[in-house]
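Q: Listed below are the structures to be examined.
Coordinate-derived values only; no laboratory data. Model, not experiment: these values are computed from the prediction. Cβ atoms are built from the backbone, for glycine too; each structure is taken alone.
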Structure P
Amino acid sequence: MAGLWLLDLTLPSAAENVALDEALLGEAEEAAQPLETLRLWEPPQVMAVVGRGSRTHEDLHLDACHEQGVPVLRRTSGGLSILTGPGCLMYAVVLSLELRPHLKAVDEAHGFVLGTVCRALEPLVPGIARKGTSDLTLGPRKVSGNSLQLKRRALLYHGTLLYDFPLELIEKLLAMPPRSPEYREGRGHRDFVANLPTTAQAMRAALAEAWQARQPRTDWPAERMKSLVAEQYSQDAWNLRR
């Protein structure tokens, strides 16, 4: 596998961080040559991120989010809502569909990316595995949720890696999902989600090595990110539209 560029970058605000993943995808879609990037970041504050088609009033306890000052952002990839913040490492890979045409099949994309992440983390967390469509688990508990967005020439795949997150917040701020994988067996958040017994530093190094992302990016699509914040991620009409 050819190596990816490495962008280890956390921006100051929730809106900027969510927008940057979309900006990286848009940049790759329009690039003259295939452009692949691994981005690693960790939110400086707790935030809720809902899927493109999610209904905020079904997925979240919105009143509790507002009371605790937790921003709600809507990403452009699919899937259900997540809660993230300090203690949750976030990763995103932007991959070229010209170099990897088999990833145009969604099942192939899930298998390829989550397989790579599992192989990266197995030495740190023996037993980590994929379950359901796009979850990573340790034993019966979920430790990572993931989603994707496909364009014509590029793919964005991104997800969470819980390692020191205050799990009690998930039950306070996230409602029970409208749909769930069979292995959940109706369990509430407290009995379903767990932290990985490792560190962000160790996972950063393992993921960079697995994706052969050894060359740091010195440039990134800042202006595209700012435009997305202004047009979408700072607007209730976008974030809370359903």
Structure Q
Amino acid sequence: MDCRTARLLLDFARPLSTELEASEAEALHCHLADCSQCGALAQVERQADERLGQAVRDVPVPDGLRQRLLTRLAIERDAWYRRWLMRATGIAAAITLAVWLGWSLRGPRPAEVDLEKVYTEAIEQRNFDPERIQAAFRMRGIRTVVPDQFDPRYFAFYGMGDFQGQSVPQLVFIRQDRDQEAAFARVFIVNSRQFDMEALKKLAGEEPAGSGEFKVRVFCDPQHPQFAYVVLYTGGPDDWFLNKSNTRA
């Protein structure tokens, strides 16, 4: 080993250093033993390191410094854990949101058909009980008034019907007398929030509209001015579906 290489390796031959391989350390040791100049330089550097180390060790450590350092390290460690936890929580939330959005975009799960419920509701809807009918509509969030001016003998069922683009309560009446042609009437119960009630009141005093198979009439109830009843019917006479003792046009 020449002097130039030896002096380059001196910085890597400090005490407790493990940067030199065993062969390099042995070659450097032999060179320093044989070369007076490089050996003297190495001795000076070792003495400088020892004095600097001793000077550092002789500096008095302030009271509580060790505890303050440990406390500071603990605070920084806790802060790191909190950042890691928040990041992990954010990732978990993002995954949860992505799964939820994926499920939502697939649309709601199709409802199952309950045949027993269909049968029960069909039986219930054939019962002409104004209070129970009104209660059934209230359960759907619909306030309505079932009139008593239509003949309950011909009542078939109640439900919701489409009327000029609006979903409204409806009553269905069917007449099947032996000596008369079968007829039916659909009573749409409309309210003042959906339709012009003043215009409907004017129509209530007019003759039925239509002259073919179907006719249409409007009935109003002074006791419930916010409601009107539009009847689409077939068969005759024109008032077959009315309860004669309670008719109010």
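Q: If you rank structures P, Q by FRET efficiency 1/(1 + (r/R0)^6) of positions 164 and 228 (r between Cβ atoms, R0 = 25 Å, to 0.05), which sits at the top with the largest value?
A: Biggest value here belongs to Q.
Q: Rank structures P, Q by distance in nm of label points 7 Å out along Cα→Cβ at positions 92 and 124 and report only the one at the top, that is, the highest.
A: Of structures P, Q, the maximum of distance in nm of label points 7 Å out along Cα→Cβ at positions 92 and 124 occurs in Q.
Q: Name the one structure among P, Q that relative contact order in percent (Cα under 8 Å, 6 or more apart) of 12 was derived from.
A: Q
Q: Determine which structure produced the value 29, 13, 10 for semi-axes √(5λ) of the Cα gyration tensor in Å, for residues 172-211 alone, calculated from the coordinates; the candidates are P, Q.
A: Derived from P, not from the others.
Q: Moving on. Which one of P, Q has Cα extents along the principal axes in Å, as calculated from the coordinates, equal to 141, 43, 35?
A: Q
Q: For the read-out helix-only ellipticity at 222 nm (-39500 (n - 2.57) for each DSSP H run of 4 or more, over all residues; to 500), a value of -15000 was computed from one structure; give its label from P, Q.
A: Comparing all candidates, it corresponds to Q.
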